[in-house]
Structure I
């Protein structure tokens, strides 16, 4: 739980609030909250969820199961297709350069060709 207590303290410092104020927000004493940061005690599941909400992070981030503070966002394009926010950004970049329009002229052929080029580049430069 080392990572939990470190993240807890770092997040509290980012908000510039003291342990007493955090205790009030969580409806626990200042010392009870201080024990969380010291690793001497662990919060209940209900309190853990409240902590995540206060800091606007996921419980996975607090517990060290993820290094991403927020839940990934997915955009539903259709019943069969959903895109992560990174994939959506990639599409927006492709759209801005007219690349997506060109791919769409013959999607089956062009996407297949593009994929083969991409694999070739990866094979030539495996570290990239």
Structure II
């Protein structure tokens, strides 16, 4: 079902400071979008590296890890299997147009968000 970690989303205060830090550490800037206000994706070079998605803290959010996203071959099938096994989900899988990802947000036993991400990524809108 899960094939790898797709991305880790961090909520930060100084997004440009984090971008500079990650780039100094050899991360490649992949994209900037308006998802979550401002969202930046960075990735280490090499095959199968997870993406770090950064977005600036807003509203009632708190700094830190927002979620870890797990890549799956088929988000609908994984959603159905996990929901059938008792995993709580916020809603049906949905396409996030800004990122081209189809996702399903669930909760682990302690209430932390876990995200399923379809391996087939579309071009962002």
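Every read-out reported here was derived from the displayed coordinates using simple, explicitly stated rules and does not represent laboratory data. Everything quoted here is computed from the prediction, not taken from an experiment. Cβ atoms are built from the backbone, for glycine too; each structure is taken alone.
Some observations on this one:
- Each of structures I, II was scored by relative contact order in percent (Cα under 8 Å, 6 or more apart); the highest score is held by II.
- Which entry (I, II) yields the derived value 58 for percent of Cα pairs over 21 Å apart: I
- Which entry (I, II) yields the derived value 0.05 for FRET efficiency 1/(1 + (r/R0)^6) of positions 22 and 78 (r between Cβ atoms, R0 = 25 Å, to 0.05): I
- Read-out helix-only ellipticity at 222 nm (-39500 (n - 2.57) for each DSSP H run of 4 or more, over all residues; to 500), computed value -4500, structure in I, II: II
- Read-out mean count of other Cβ atoms within 10 Å over residues 38-45, computed value 12.6, structure in I, II: I
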